[in-house]
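Each reported figure results from applying straightforward, stated rules to the coordinates on display, with no laboratory input. Computed from a predicted model, the values in this text were never measured in an experiment.
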Structure 1
């Protein structure tokens, strides 16, 4: 059976309350009745002692007793469930309740049996007699026999007390159960409503409505984190959807332009409008090379991101590798009148040398593209015991804050005009990120428009 979280929480509260009530009732009946029974026994002994003391006081002298007073004491004891018999030192009966009113004695015993059986079915009690000697001035002048239904018994007032106690416990249990159900329903609603709202938002997101956001306020930490996670997921999916659409448009744009150029040039030459000169054929060749490079970059990116891709790791000096690459770029930097300097020190790294070379080439090339004439690109290689860092910094045009989170996406370029004089295919930084992450490293970018951009690649030494 599938139940809502609200129903489950309410039932859970009710179940816990019910179990606690049963446990409380059991313990209360067990311990309270145990103590009450002990109290009854002690009370019985105390009453016996009181009656014995009263009877002792009725001795006059030389074997004479106040018979009338003893009778009054005996009748009073009989009314309390005690059957008294008083004898003198010679064994002669002075007063006996069974002689005084034997019918009442039997009726009283029967009533006691009835009371105890009603409380304890199968009760095995019996008539008990306790004997107490009567001492006056260190002389035993007689004895008192007190008979009662034992080992203990409950009179009507005792049974009424127990019944009232149990009735009170029952009402307390009912009220506690109702309160627990009410509190459980209230708390479960407080917990379930935000979760339900978040679930509804997630369902709408699953159907493709990425603009949905859950705006439910809650003070519960876990639910707040869930709502935040759902909203972050929606935002991420919405951004990915925008990027996907942009990627489709970008790929179409990147391929359509050179293919259209090739088609028009070839059609002109086939129709005889143009002569297939070396210059025109070279123009077609350049477009084919650009398309081929783009396809190769996409293939390389797919390879790096593939789960089955294996790295060919070796030990090498990152500073030396960077120095060689910077040296290879010297002529390009000189032609654009952009300076490049390398700083740092020798840093041993265990990684795929070819892949790391691609990272350095892409970042240095990127710095060259977006640094104007007269600018400067700095490369720095540093590290500590666990990490090696490569920093490429330029003082070019910079990247806007809204574009920074997306620059590592395929075909994404901050240059919306897609000017090929400054921007490539938009795959280079995506390749950088993929290579760094497959090495369990990270790449960060800091940029300010009009000031420049700083890329920091962090790689574990091993």
Structure 2
């Protein structure tokens, strides 16, 4: 019998059994079953599946083979398998990895520059990027950001920046899943000396990583206002031909909205629809200034939306109507934005803000319940990326992207409701272990796949170069 999640204050103690249960029939002799081979077993965990029924197994196991989940259920199912490695969760929350649907990971090297300064993008960041961004900066800055994401339980991220093949190289090294968009703009960029040079770069990037088990290469036109209509339509055609996603900032700026209203009497969303870019291939970041009719269009065109609450409120832009989008069935996932915008890259740190700011914005403490926020962070992110058939929940057949979160830290004790604990109490530092496609990337807070100290030293060196450039007046 399976029992969907309900608040423990309404239905009492919650238990569930999810898959591969074996029952002995009374009076019938049972033949010993041959144990099945697996690669990894996680046992003795509080398994939060995030499946359709939000089923939870209080003392459960997850069995992994070939990078996929082959069994989920009570801890007793582990005896049906043999594996070279078993992780004892020791009661920790075992759940699908967090999904960061929009960031610029390599910008960790600029984090903290010009915070609380007006127009820092044009006065500081664009000049610094023009002068300093190269392959080395993108690789080490990106890898540094990925370490932070892994330490915070993120197993998949969507990224937009320059030299995205270097971000891909870093993601492969650390072992993360990534949707990586090569930036396309109407001016010369660090990796494309001609305007729109990112188009050719993207096609080469896609050819390089097509079919990769971890990397999904994508087009990343910067925004509706930073490419002309002809090139945006070219992006749409090329993405269709190459079966590639499109990542883009949409309806993020007040002047963006004013420009399209003045010039075309359209919203940015209406404009993108009119030129053929609004489709299931698009992951639209921010969508702060969208109307009810825009939301209907996003739903009708099956667009994914990346909701970056903390970055949006830090920039004082506003609260995107993500609650309304979510309720209307738009594919909404959570995002940190870049490490200069929101300053941190862990999704767990976003959860409480998403819940509380939407409650405040709607003057209703009952909206955006914790369970919905956790859904946005996991299967919602998978839906936004159109990857829900592969990731976002712990179910048999899905890729084994699994994290363990301690329940015995001071802030998590006592423990009543897992979703409330995750949203209102948990911290990135509570993440104990991270598994991506069956590979243990972090165990007991130690990243297993790369030399963290070396990455930090490299980033500190790049930071010194940036500091010197700023001192010389590059602003």
Legend entry - Value 10, calculated as relative contact order in percent (Cα under 8 Å, 6 or more apart), assigned to which of 1, 2: 1
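Which of 1, 2 yields -0.64, -0.94, -1.18 for log10 I(q)/I(0) by the Debye sum over Cα atoms at q = 0.07, 0.10, 0.13 Å⁻¹, as computed? Please list the in-between numbers first.
On the way: 1: -0.64, -0.94, -1.18; 2: -0.36, -0.73, -1.20.
Considering all the candidates, the number was obtained from 1.
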Inset, instruction - Could you tell me which structure in 1, 2 was used to calculate helix-only ellipticity at 222 nm (-39500 (n - 2.57) for each DSSP H run of 4 or more, over all residues; to 500) as -9500? - result: 2
